[in-house]
1. Match the computed value 22 of relative contact order in percent (Cα under 8 Å, 6 or more apart) to one of the structures 1, 2, and report its label.
2. Matching task: -10000 is the computed value of helix-only ellipticity at 222 nm (-39500 (n - 2.57) for each DSSP H run of 4 or more, over all residues; to 500). Pick the structure from 1, 2.
3. Match the computed value 2.3 of distance in nm of label points 7 Å out along Cα→Cβ at positions 44 and 260 to one of the structures 1, 2, and report its label.
4. Please compute volume of the Cα convex hull per residue in Å³ for structures 1, 2 and give me the label with the greatest value.
5. From 1, 2, which structure was mean count of other Cβ atoms within 10 Å over residues 84-91 = 18.1 calculated on?
6. Given a computed value of 0.65 for FRET efficiency 1/(1 + (r/R0)^6) of positions 204 and 292 (r between Cβ atoms, R0 = 35 Å, to 0.05), which structure among 1, 2 does it belong to?
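Laboratory data are not the source of any read-out in this text; all were calculated from the coordinates shown. Everything numeric in this text was worked out from a predicted model, so none of it was measured. Cβ atoms are built from the backbone, for glycine too; each structure is taken alone.
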Structure 1
C-alpha cells in the first residue's frame, strides 16, 4: 500500500473569499510538508491487492499520465478559482483547445468560431479538423450576434469564442452567445485566457466549457507551459479520459507545481496588471501620434459598455495599437522601448510587446488601420504604471518626434 501521506484541502473553497481560495485551494500536504512539494515520480505504490484497480483511473495517483500529486492539486485550485465543477490540466493551452475539440466534436459536426483568435485555433478548426476528420467550421465576428445566428446550421454542435480576441481586443457577449448556442442545442466554449478568474468567469454567464492557457496569467511568471479545460463533471470527464489518458496530453509534474505556485498570487497580480493597463491605454489614447488603440476600459472601444458590464473587475491588461505609419514605423517604435520587452506570450510579470504579422490567417478581419499600419499587441506586466507610460512616451518621441 502507498506510504505517501496526503492531506486533502482543509477548507471548502466555496466558503472562502478569493484571496484565501488562491492561497489554500488545491494545496496537498505530502510527507508532512505544509505546501505541495514537487513529486517527480512517474509511478506510485500499488495497493496490496491491485486487482480491483481501474488502470485508467484518474482520481488516485497511479501513473503520472493518469494523474499525479501536483496535477491533482492544480486541478483542484483551478476549479475553485473558476467556480467550476471540474478541471483537467494539460500540457499547454493549445493542447487544451485540441482536447476540447477532440472530445466534443464528431465527423459531420459544424462549429461556429471567432474569426479572430489565437493562430493555432484557426489551424485546428480551419485545416486539421475539416481535412482529416470531416468537422466543418464557419468563422464569424462573434461580437456580431446576428452573424453568429446566421451561421448556425442544423448540425452545429459548438460555438467557440474568446472573451477578448487575440490580438484585436474585441469583446464577446458571453451570456448572449450562450443563449444562442443553447437555443440551437449546441455548446458554448470560451477561451478565457485574456480574462482569468478574478477578472471574469464565463461559466457564470452560461458558458459550458472554459479554456485557459495556464502559461499566461494563471502561472504569471513566464516559466512554465500548461493548459486547462473547465466545466461540469459530465463534460470534463471525456476530456480527461480521451485527451489526457489515451492521447497523453498530460502536464508535467514540474510545470504543474510551478503553475500551482504562481497561481497563489493571481488575485494580487491582476490588480497591478489592471492599474498599469489603464494608465498606458489612456496615455496612448491621448497621443495624436497613435492611429488606433483598443482596450475595453477606454470609452473609445466599440464594446466599452459591454465590457464594463461583463468585466466589472477590469477588462484585462492586453492593448492593441498602432502608430501613424506602416509596419516599419511599428518596428522602430518597438526597438526604441527600454523597459518593455519585445517577445511573444503574455500575462507575465514583465510587459511584453510584439508586432502581429501581416500574414496572420485572420488578418482580413482586422480593422483597416491595423491592416494598413500593422498591429502592436502589448501585454502589461507588473511594473510601476508611471515607468511604463514613460517608456512608451520616450519611444514615441524617438520614433515620431513632435
Structure 2
C-alpha cells in the first residue's frame, strides 16, 4: 500500500514552526488529563487580563450586524489605510511621511511576508535575517527560491547587532535585509545609532530593501522604539505592523505593509505586490473595521496594558536571577524573554530541556534553536503574558526541575 502514497513536496517537509510544533506533545498530555501552563505562544488572549479593547470588539460586531461582510478593496479599506498612514506619520519616535497609497492591508504580517517574498525573491536570492528571529523568516523564503542567511545578535550585549558579521554577509545576492524591532524572541530594541548604521551599510547595495517588522512597536518599556523608515533618505524600507500584538487582537489576522521608497526604486516591485494582492481578493472586512476603531479612537488604555506587561516582565527577571542554571538579558520590548540555559546538562540541548520540562512539570516553553539553530541554541523563549501568580508557579516548577536534574546529574 505504501507504494500508492502520493508524494509530498520537499518544500512542505522542510517547514518548521517551533512555537506551534511544541504544542503537539502538549496537546497529547492534555488529552491524558494534565493541565499545561503554556508560556510558548505570544497570544495576549491566552490568559485573562489583557482583553481586546471593547470599542474595537464593538466595531467588529457592528460591521457584522450591518452586513458589512462583503469584499473590501484588495489593498485594504481606504479609511483604514488613511488611519494607518496617520499613525505612521505621528509616531512619538520616528514618524515618517507615509501616504495612504503606501499602505497595503493583509491577512496579518505573515501574509504580507509571503507577498513580499513572492515579489522580491527568485532562485539564488538571499534574505538576511537576525539570529535569533521569528521562524517564518527562515521557512518562507525557500518557497520562493530564496534562502535565509542569519546575521548575529550579541547575546551578551542586549542582543545588539553584530555589525562585523552583518557586513561580512552582505553581497549582490541579498535582496532583503530584515530588522525585527522590538525583536521576537529576545525583546531587544534597535537603537537610532544602529538603525543609521544598518542603512549606511545597505546603501552600498542598491538592489537591497529593508524589511522592518515593527509589530511590537508600542510594546516598548522605555519609549525607545524608532521606525526604520524615519531614518532612511535613500534605502527602501517596508514597515510591517498590525492589530495582533499592540492592539491585543491576534485572531483577527489583520496586518499591513507600508512602503517607504525615497528614490522610487520599487515601482516594478510595487506593481508585482499589487498584482498578488488582487489575486487573493482581500483581508477580512469586519476585522478591518475593528482595527480602524483601534487606530481612530482614544488609546489611553494602552498605557495600563503596557504597565501590566512590564510588571510581569520584572517578576520574571527577579525569579530568573534567583534560579541556578538560568540567565537573561532584560528585554526592552515585546513580551518575550530569551533565557540562557547555563546548567551544563542543558546548555547544548535546549529542545530536550523544553520537552523534559513539559512532560515532568507541565510547563511549555519554546526551544531557542527553533528560532535559530546557530544563534538560538542554549536558550529558551518564555512568554510573560500570564499574571504573576501563574508566572511564579511556572518558575517554581522550573526551579524544581533544574534542581532535581542537577542532583541526579551529580550523582551519576
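1. Traced to structure 2.
2. Label of the source structure: 1.
3. Value 2.3 for distance in nm of label points 7 Å out along Cα→Cβ at positions 44 and 260 corresponds to 2 out of 1, 2.
4. The structure with the largest value is 2.
5. 2
6. The read-out was computed on structure 1.
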